[in-house]
Structure P
Amino acid sequence: MHTMTSGEILLWVTDPWPTLSHPKDTTLRLMEEAVNLGIPTCWTSSDLVFEDPLGSWKAAAVDRAWMRSASFDPVSRVRLWEPSSFRQVHDRIDPPVNEDYIDLARRLDAGALSGEGLLNPLEVITGQSEKLPLPELRHLAPRHLVVKSEEDLNSAIDFIRQHSTFVSKPMNLAQSIGVRRHTSPPSKEECLNLIAEITDHSRKPVFLQEYLPGIREGEVRMWFAMGQFIGALKKFPVSGDFRVLIDEGSRIEAHHPDAKEFKVAEEIGHALHKRRIALAAVDFISGKISDFNITSPGLLVQLEEVHGMNLANQVIRRLLEGF
């Protein structure tokens, strides 16, 4: 059994308890395994982190809150913790990364400096969109474009004309909300009308990506911890849709990467390790990165189920080893 000295507690920060998908929640599964290994473990939520009148960061956290049950009431058992209590602070709030998200991440980061810091790092959380891979991995991504303002209109028109079918993803949303597939309009005027529609007349940034027909054969998710490959599964679009929607019945199965995929996984792992990204899940369609999950990568429970393995144990042990 692992023993840790003072200041080596793991703190996991999630969305409020009632909003979690308890039996399938990745964070709660990791906490459960940490407790099984004898690792001092605490949980708090985004609405229980604050600054006291003197400007010190505090967390109203629950010790050993690993129960994966919606009926468990953690708030009744909270107590105040000092930042120096924690070895690692894991920011596991679900995207989108908006102003409130960034504000909380900054407060967590300020309080986590006495240990190993905030995981994943603040500069990654605030500066890296999950719609995009890391810059050094963009050669593995399909063709894409971010449309933020009217200055991007000409580039957007060119992109649409170059792709007979493409996908639009709102930058301010997550979990496939608002994701649409389009056929390239025949005229410039129709292109402009479409751009105005999906960007709400340039008020909401949108991510354009070439449509990958290979989605019909499934999307591969690779899980990484401390830059090391953990495992992979394949997820399929729901019937009648091109999107993978796990909560609406998308089928999943175990996936065993081939030699080419393992080589790509090694390259991704190196980039993640270099940037000190502790936990990540990278999605692929036809060998191209379709999504880059670094805020609260999920589906670990499902990954364990399809492989029949305790993968959370591997994740926790690698977290404790550090970079």
Structure Q
Amino acid sequence: MKMYDLIRILGDRHAGFILGMVVVLNLIAGSLVMNSHPELYPKFFHFDLNYFFQPARLEHSWLYALLVTFTLFGINLLACIADSIIRMVTNKAARLKEVSALLFHVALVITMAAHLYEGFYASTQRLPITTQGVTLPELGKVRVESLKNIHYPDYSLKDTEVTLSFSKPDGQKLTRDIAFNEPAIFDIGRRQVVMLGGQMMPSGVAISRSTDKREFLLEENKPLPLGNGSLHLQGFFETEEGLPYAQFLWQPDNGNPQQRFMVLDAGAPHSQINIDGVAYQLNKVTEAPFIIAIVRYNPAIPLMLVSLILAAVATVLLIRWLATRGTA
């Protein structure tokens, strides 16, 4: 009986209500603190509880108090669940109402555990994905295959549709179509690739030699053998006035490397470079699709699904009990 008395004390419903209110007050305090000290948090701050301990700060006291209250509230719920189970075992003629309440409590405890699991063990990274590809944990190398912007009649952007290809570590190859609010989902939702924005970006330049009009295509960081050396496209930039230009590095076979600059406007002044006494004129700028994405890993998704199923079953049982009560 002493153990049962302890369970009843820990599972006191009045204490549970008070702890629930304290949790809400802690969350309100946390929201106010985060709004008052935006410099403490990254621009795209995600649900990462480890951040609040690296290092611990006085401004994060609300979070530490929340974790303590959260733990006490969890203990209260577990004790309440144990008390309900004992009552149901004692009274085998348990009504749908009691079973529904029990399932709701279990679902709430699982949800709380899932949020803690997510907070400490989930990960989020924001990164660019191009046609060159980037390697992601468990998902392998992902590349942008195509990008299509969809506009409203007034030409404002409506949506961006992108096709991604994945080469997974096990050799499996697959594609996923994503858009705003339509992420690529893997592993029952535990891994997601969410697009923040996408556009076409300069990827190379086509230049023609003045002596024979032969065209050459240069891509970033891919040296092109040319004359008595090699030409490197180092990148695309803009002047302070917003004039776009490309930067090259000419590496003679015998000699020191030399910088070259080309304005990215065919026919404009300085839209050509001189290599070994031969002029090369800009023909066009080639483009490739490019997106900024959030890659999210949340191992707590299965727990959240279990919680959702239990809550749904509890809701059905409660509706049945209400219907039965109404006809009684």
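Brief remarks on what is shown
- Of the structures P, Q, the one that 3.2 was derived from, the read-out being distance in nm of label points 7 Å out along Cα→Cβ at positions 38 and 182: Q
- With helix-only ellipticity at 222 nm (-39500 (n - 2.57) for each DSSP H run of 4 or more, over all residues; to 500) derived as -8000, matching label from P, Q: P
- Highest-scoring label, criterion being distance in nm of label points 7 Å out along Cα→Cβ at positions 30 and 270, among P, Q: Q
- Among P, Q, structure where distance in nm of label points 7 Å out along Cα→Cβ at positions 174 and 230 as derived comes to 3.8: Q
- Of structures P, Q, the largest value of FRET efficiency 1/(1 + (r/R0)^6) of positions 246 and 294 (r between Cβ atoms, R0 = 35 Å, to 0.05) belongs to P.
- Look at volume of the Cα convex hull per residue in Å³ for each of P, Q: the largest one is in Q.
- Distance in nm of label points 7 Å out along Cα→Cβ at positions 198 and 222 - highest-scoring structure of P, Q: P
Just so you know, all these numbers are worked out from the coordinates, no wet-lab data involved. Computed from a prediction, not measured in an experiment: that's the story for all the values here. Cβ atoms are built from the backbone, for glycine too; each structure is taken alone.
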